[in-house]
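Next up: some structures, all given as structure tokens.
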Structure 1
Amino acid sequence: MSIEITRTFDLLDHLVANHPKEDILANKENGEWVTYSSHDYYKYAHFLAYGFMSLGLQKGDRVITISGNCPEWNFVDMALAMTGIVHVPVYPTLSTENYLHIFRHCEPKLLLVSNNILYRRIQPALKQMDNPPIIYTLAHIEGEHRMFEVLKLGIASREEMLPKLEDLKNSIRPEDWCTLIYTSGTTGDPKGVMLSHRNLCSNFLAHSKVNIMDSNCKVLSFLPLNHAYERSMNYHFQYLGASIYYAESMGTIAANLAEIHADGFCAVPRVMEMFFDKIYAAGKDLKGINKIIYNRAIRHGMRYDYTSRRIFLWYQIMQRVYDRLVYRRWREKFGGHRLTIITGGSSIQERIIRLFAAAGMCIYEGYGLSETSPVIAVNNPHDGYVRIGTVGPLLEGVEVKFADDGEILTRGPHVMMGYYKDPEYTSEVIDEEGWFHTGDIGKFVGGRYLKITDRKKDIFKLSAGKYVAPQVIENKLRESEYIDQIMVVGENEKFAAAIVSPNFNTLHYWALKYHLHYRDNTDLIEIPAVSDKYKSIIEQYNKDLAPHEQIKKFRLVSEEWTTANGLLSPTLKLKRNILLAKYKDIVKDIYQKDDTGKGGFFSAFRSIELPSIKILSRGQ
């Protein structure tokens, strides 16, 4: 049955009419998967909508949710959308300062928090508010309202609220405000991105056409639903009728994939790098012929291309051999099926795309921003519209052009309504012709495939006038199994340098092999042999870089960079300003600077007191 989807909550009618299945949504409770049918989803969303209306919430009010991924998130999301209430999903890992900024900025009437840990985390921010919102919780917390009360209120008021809700639903237009998403950002306060129903629906309908999955498939969801990327894919999977199972935690991804025999999932490149590292490390424990075959399968996979599988007969033969001996065993660890993996958020290493594709786990790399709802372009391996090293062709309905400096500009129904309470900044990023300025630098490859080269704001200039795009270099160097994270520095300096956070699992294995003795990671990175090892690694990668891009100096640091310690954003991007502040002394040391920020040699040169001399005029 064809149902036009122009507002997010139209998905409920679509699901009931076209995909009336028993496990459209699922999560684990007490170690067991609990499933919800399409009809359950429809009913819970409507009863919650009645409940919100009975509480006196009105169209245009803001409601914040702070929660992990779970079916209840969807029930609330759809209930709010039907009533015209603006859903403000917020990361559960923010600082008190960020929570306070968001709470004050969006002025919510109600705040839904999922558990006691998150409840305690937001308390310092709430105590600083003059008019804090009413709190509702999913879990039982003594003295606080529970969402169960809203559900019961909705059930009790069904007869009264049903006609009012239908009138509300009919009044909501595609261009109406649906959600407020605060960008995680790497600097400054989060900005509120206003997205309409049209923004969200036009986008997920467009990228759902690229996916080969259907209602017989299961997907695992573990990226935060409050992020525009996972949220859009969440709608995408619902539109296709695929069952969505929410992972227990980031640490159980592989186990959960195997349990449900998943057909796909969404990831960010960092997650795929961790999977790659585990696959690569597994070969180290093998012996003899098994080790040889395993390593050859990896080398074969890293040469994989979507055209070579059709052109080269010998490659096809070896592909079948390695699939039987190695690749299918990898798939068994992820549930046994050939997988569709969607990645976004930042650039993914080409070798990872090639290896996973060779193993029957195709990666659909895409690109977008919260402000673009979010997808602009995506590769489509199934239909052959793919170019490794790019983010693929544009989505249907999306326009792109390039500014004189190479910045990507985009226009279409996917471009946000604007930044909440910030019309000045909105006018800076969306020009009079409706083009949104992404801040990313790119170009078309082959006239069709969009390639991102760097973030405009991250590109810096050396003192000699040469530009350096750090993300390109960082992504290349992270291909090394010895490098977990790296930040390239050197703005206004003579050369590019790097701060390196090692992959300590790999480094510990190497240190054991060479009988190195150390107390901890801080001690380990001071060993000259370790420094020499990283010097040789960097020199190897320098061969593929232009002279001005090459890393001339580096420093190892003992800290791992994570979201928990605030050095990575929730989407696992480097927080450059915070990292630069943290390692400012190291940067000074690299460039031999004193406290004035001037070069050591020139500072010493200027410190010499010169005797006075007589200035002679010309001819004397």
Structure 2
Amino acid sequence: MEIKQKKREEIEEKYKWDLSSIYKNDDEFLNEMKKLEKEIQNIKKFENNMMESAQNLYDCLQENIKIDSLISKLNLYAHCKYNQDTSDSKYQKYNGKLMNLICEYEKSSSFIIPTLMKYDYKDIEKLYKNSNKLKDEYELYLKRLYREKKYMLTEVEEKLLSSISKAMNNSEDIYDLLTNSDFFFDYITLENGEKVELTDSNYSIYVSSKNRNVRKQAFDAMYKTYKNHKDSIAKCLSSFIESNVTISKLRGYKSTLFEALYGENIDKSIYDNLIDTVTNNISPLIEYYKYKKKLLNLDELHLYDIYAPIVDEDEKIYTYEEAKDIVLNALQILGDNYVNVLKQAFNERWIDVYNNKGKSSGAYSTGAYNQNPFILLNFEGRLDDVSTLAHELGHSIHTYFSNKNNIYQYSGYSIFVAEVASTVNELLLSHYMLKNTNDKNEKKYILNRLLELYKGTLFRQTMFAEFEKNIYDYVEKGEILTSEFLCDEYYKLNQKYFKDSVILDENIKYEWERVPHFYYFFYVFKYATSISAATYIAREILNDNTKIRDNYLKFLSLGSTKFPVDELKEIGIDMNDSKVIKNAIDYFEEILKEFKALNE
């Protein structure tokens, strides 16, 4: 029987997000868009007098925030409307018009930072004496801004750099175009004799097939194509890195890694501590691979085997109502205040639940200041969907508390801690479900899912982080990145992280080509630090450490009032301390022991 995808209007209202809390209708949205056009022009009146008095500076910054906040609100509505049905051309146009207004705003307000940078911070401190509001509301904002001053170029140089930045930073666009549009993979033969064309999107299905021949075909076909394009992709990545290194040197940073961490005031020692701690405690991961080889009954475990299923898929289907109850019960441990906001999210329809024709794939949480956060799901009823619900609610409630407890300029939280709250929720959910099921296979499925989470997020992302650091170091020494160097370096790291537990098929040396996050400028390590921090928090909460729980709830309300490393210290987590990373590795080892016991 053919099951057709439902149209948007066929989904019950109770399962759709209620965007009327942002704008009651499109007319209200369009009226506010017109208001934005006028507000954009208002900021220009401060261009020649913003530093004449404390009041002028305060008024200019307030006007700027007023516009930025309005854009955020408009963008939230337009973004959600578009993603609920991408085939609706009306919202494509709304998003396009809004992007044009954002460009206009950036031009109109572009004088603010250059004007401020003409002055020393001591001049700002003098203005504080004449305005308590300026000091109370903007001191932290201005201090952070002036931290960057020593790495800013002259006004003429900044304009020149800005004018060529697009040309210097188009490597990612070329990479995306090449890998998404110009790549064609071989056909592979399934166990039933059917031939299917491999793609980047279906690769994960076939490399995790129960049939070993299908897995090997998928692995070989994937990397054969990437091997054929290694020089082109190496050029894309090397151009991106060389541009970053050049700009970093022009600005006077110690290194590109230092620059990437400087904005969030993260010391390089945290990056190094992650790599050192993981690589010095790699044995539990090696043990996992060896045990996987045993369960798969293989003489040799190859890289095309590591995603093979070792637990029967959990066929249980949950209704959305059941998923809600499970999440509410699992997160009750965080206290009534937290759960009340969860209930608010469900009752006020912050969540768009089911798939419909034209809806964006995947899941995300999004928000704007003084608005409810919103969650897009494509809920199918699997255990993974229940976990995704908990995960995205973690993001949303972090956003909710950050917005509720801070003024606009301090309401956003750092990317460094963005995955902490979502992962805490996932871990608490897994613990709850393990505790409340007697189904042995379900327990094995949950435990194996956790093992895969740590394998992919803690160990694998750390390997990526080490690779990224090594290739930047290489370029900073004046060397040229070639496909040969990149392949050799990546293969060496695979030897380091897999040791003797897996046969390292030569084609794995081309896997670096498949990682788009290498174009995100030292981003991948944050996944590993986040899961480490989240593990520490979740385990302490499960051990009835009320102090950690209460500090964690305060952390959710901090926004950006502190630098992210200092926010984690408020909970009791020092990311310079190897025990935080080691604690996550220990937990991985405990999960593995429990998983083994269930298989005896």
Next on the checklist: Given a value of 18.2 for mean count of other Cβ atoms within 10 Å over residues 440-447, calculated from one of 1, 2, which structure does it belong to?
Outcome noted: 2
Item to check | Parent structure of the calculated result -11500, given that helix-only ellipticity at 222 nm (-39500 (n - 2.57) for each DSSP H run of 4 or more, over all residues; to 500) is the read-out and 1, 2 the choices | outcome: 1
Checklist entry - Which one of 1, 2 has FRET efficiency 1/(1 + (r/R0)^6) of positions 296 and 424 (r between Cβ atoms, R0 = 25 Å, to 0.05), as calculated from the coordinates, equal to 0.20? => result 2
Checklist outcome for this item: Note: semi-axes √(5λ) of the Cα gyration tensor in Å, for residues 344-495 alone at 26, 24, 13, derived from one of structures 1, 2, originates from structure 1
Checklist outcome for this item: Candidates 1, 2; FRET efficiency 1/(1 + (r/R0)^6) of positions 96 and 376 (r between Cβ atoms, R0 = 41 Å, to 0.05) computed = 1.00; producing structure is 2
Item to check | Test item: relative contact order in percent (Cα under 8 Å, 6 or more apart) calculated as 10, pick one of 1, 2 | outcome: 1
Checklist outcome for this item: Re distance in nm of label points 7 Å out along Cα→Cβ at positions 104 and 304: value 5.6 computed from one entry in 1, 2; matching entry is structure 2
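Any read-out appearing in this document is the output of simple, stated calculations on the displayed coordinates, not a laboratory observation. No experiment lies behind these values; they were computed from the predicted model shown. Cβ atoms are built from the backbone, for glycine too; each structure is taken alone.
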